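I've put the structures underneath this note.
All of the numbers you see were taken from the coordinates with simple rules; none came from a lab. The structure displayed is predicted, hence computed values, not measured ones. Cβ atoms are built from the backbone, for glycine too; each structure is taken alone.
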Structure P
Amino acid sequence: MNTSQQLHAVGQSVWYDNVERRLLCNGSNSELAGMIARGEIRGVTSNPTIFMNAITKSHDYDAGLAPLAKAGKTGEEIFWELAVEDIRAAADLLRPLYDASNKGDGYVSLEVNPNLAHDTAQTLSEAKRLWKWVDRPNLMIKIPATLEGLPAIAEAIAAGINVNVTLIFARERYAAVMEAYIAGLEARAAKGLPVDGIASVASFFVSRVDTKVDGHLNAMIDRGGARADKAARFLGQAAIANARLAYNDYKIIFGSERFAALKALGARVQRPLWASTGTKNRAYRDVIYVEELVGSDTVNTIPPATLKAFLDHGLVRAGSLEEDLAGAYQVLANLETLAVSMPTVTAELEAEGVKSFADAWKALLDAVETSRQAVVGKN
């Protein structure tokens, strides 16, 4: 039993935070199919940065791009055609797992245009468009957890769309995400529509929290003085503490009487999904954001290098998410004594995350447009 299978045995699913055409070539004999067959992954996630890297750093899409360019498609239209092809192919490879797990796993996520992050109506419209276009029951549409994204999430759930809520950093925002999911289910149930076939995950970002907080702490260390020693003791603690407290929030909300009424109708919990779990600081263990976040009814979406490391030398400690909850509260209290405010940190991270995906989106479309023009120029 590999380490991914060990995680599944204690209630956590590993999804692969990567999708690119080379993984999908040869269908049932593809690299992705092999990862599924070996039990290494149970789902796939994507985002604008992943697609940007896949399309701009390889020639894997040239053959698919050329006929679309010749047909007069715009750069953005070409991207969506290529992306939907990949997402459908991945969804089809994961469909047997989706069926065998009774819709528990086997999902593929596709993100709405990140430039719509602060536009509720357009986000919802885009979610509905992509849901209909991909036309796979094991698709999840990724919607950012911005204030404007929250009502779009609720309405998408009410419309029967599976949603992967992304870019969650703050526990307060996470509470609003859970509220949006439950409200969406309640609206659907009030209309007499089924709620048992809808799935959702809440992507709570991890390593970026340590990167941001450690930046503040290292600045204090560099300045020296009385606070430097204290700051040094708190490095690398914020992200895991934040995630552990979020998981405790999840257990409270989905253990409530309110959700019990929906559960009686067959509704599923909205599983926490730990995102941004690659270790960005080489001083930390390369699989720390996997090993320390093991909990039942959760997902960890793991990037390629981290998955390789975890399969090689990762250790599964069942229930590590629930260890030392008091200590997690103390970590955040310690940071406050140094004027490191988690609300400020997480607000900055959300803004940076939205901008990062928007920048990747622009780079992606610029690259596709350059390739399109090269093809058209030859004719």
Structure Q
Amino acid sequence: MKVYIIGVGMGAADNMTEAAAAKIEEADVLIGAGRLVDAAKKSEKERFISYKGKEIAEFLRGKSYGSAAVLLSGDVGFYSGAKKIAESLAGFETGIIPGVSSLAYFCAKLGISYENVKTVSLHGREGNISCAVRRNKRVFVLLGENPCARLAEYGFGDTKIYIGERLSYEDEKITRGQVKGFIGYEFNAPAVMMIENENYDDRVRIGIPDVEFIRSDVPMTKRDIRAAAVSRLCIAPDDVCWDIGAGTGSVSVEEALLCCEGAVYAVEKNADACGLIEKNARKFGADNIHVINGEAPDCLDGLPAPDKVFMGGSSGNADGIIRAVFCKNKNAELVVTAVSLDTLTDVVKSLDELGAEYDISQIFSASAKVMGTHKMMTANNPVFVIHIKGH
């Protein structure tokens, strides 16, 4: 038996490629979601309604069909279940037939090219939608939940959007407007969205000026130290980061801007500071920051394992925090800042006991301030920066 995994386009029968139609005609059984099997209009064929790989493999096992067609919406290479289904069908001879993706179809309808479009799926999954919109001129979204309220919350209420509902069907609908006009709107599924942000900002920012952050009397890691610490972490786009003792969230924001497809967990015991972190996350459009109001290491157990960790405050719990980090991920990379010799001593003792590799720098910086008719340099406290590369 040959099992073909077929992308049938948007769903309407005339949206299929000739290759897809030919394999469907050849197949003895059609498998897939109900709307896709119905759209194939092959009433004489046996049907099995399922899109789960294990169920499909179990159904086909022991059957004597000449060929079977597994129908998937859109294209098999674009946010498709084809990969998992193919893995479940490892014992079968399989073939993959591509189809027309919703991205290609919708862009054709809008009259735009899509080589520089960022794609995000909110269909059955979470996505850092605000991060994507902040960094890209155009973002294409496969819709599940309505992201408009979230986008407006993070400063994109006036951004232009195009919504495509029931693409390729007789009741296809394409609507234009602004994000704020579609808060609470219920989409007629399947639905997609194109977001156009003319004011996108794709800069890589390390060492954001202190004045850009919303502040109070909550301590903040200053620009020079923050830049040195964050640069040492070498954060990748899909990293999971922790910021322990997050304060105003200045480090959390810089981590979040770098791991735009990952997540930042900002851990802070001060409830007022947690409010500041949330405000700064919204100001910088960083919806991948998750604020954890609690004291480390006690509140770390429920967090996902980190790839990169910054510890700017430990409240005397440095050893417990470091051990909690490496218990989650022994290969995590960690940067600790310390102003006092006592904190430095505690950190070094813990690292030596763990057998971790580390290096230590001490950073001295000064800022110019106007004093009368002169500009004078005012020294900041020297800070130790300890960089740990797993253990």
Report task. Assuming 39, 16, 13 is semi-axes √(5λ) of the Cα gyration tensor in Å, for residues 169-256 alone as calculated from a single structure, say which of P, Q it is. Result -> Q
Query - Which of P, Q leads on percent of Cα pairs over 31 Å apart, largest value - result: Q
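Quick check on the output: -8000 is helix-only ellipticity at 222 nm (-39500 (n - 2.57) for each DSSP H run of 4 or more, over all residues; to 500), derived from one of P, Q. Which one produced it?
On the way: P: -18500; Q: -8000.
Computing helix-only ellipticity at 222 nm (-39500 (n - 2.57) for each DSSP H run of 4 or more, over all residues; to 500) on every structure in P, Q gives -8000 only for Q.
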Requested in this report: Kindly point out which one of P, Q the value 21 was derived from, the read-out being relative contact order in percent (Cα under 8 Å, 6 or more apart).
Outcome: P
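Work out which structure the value 16.4 belongs to, where mean count of other Cβ atoms within 10 Å over residues 49-56 was derived from one of P, Q. Provide the component values of the computation, followed by the final result.
Numbers: P: 20.2; Q: 16.4.
Comparing all candidates, it corresponds to Q.
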Report task. Figure out for me which of the structures P, Q the number 5.5 belongs to, where distance in nm of label points 7 Å out along Cα→Cβ at positions 121 and 345 was derived from the coordinates. Result -> Q
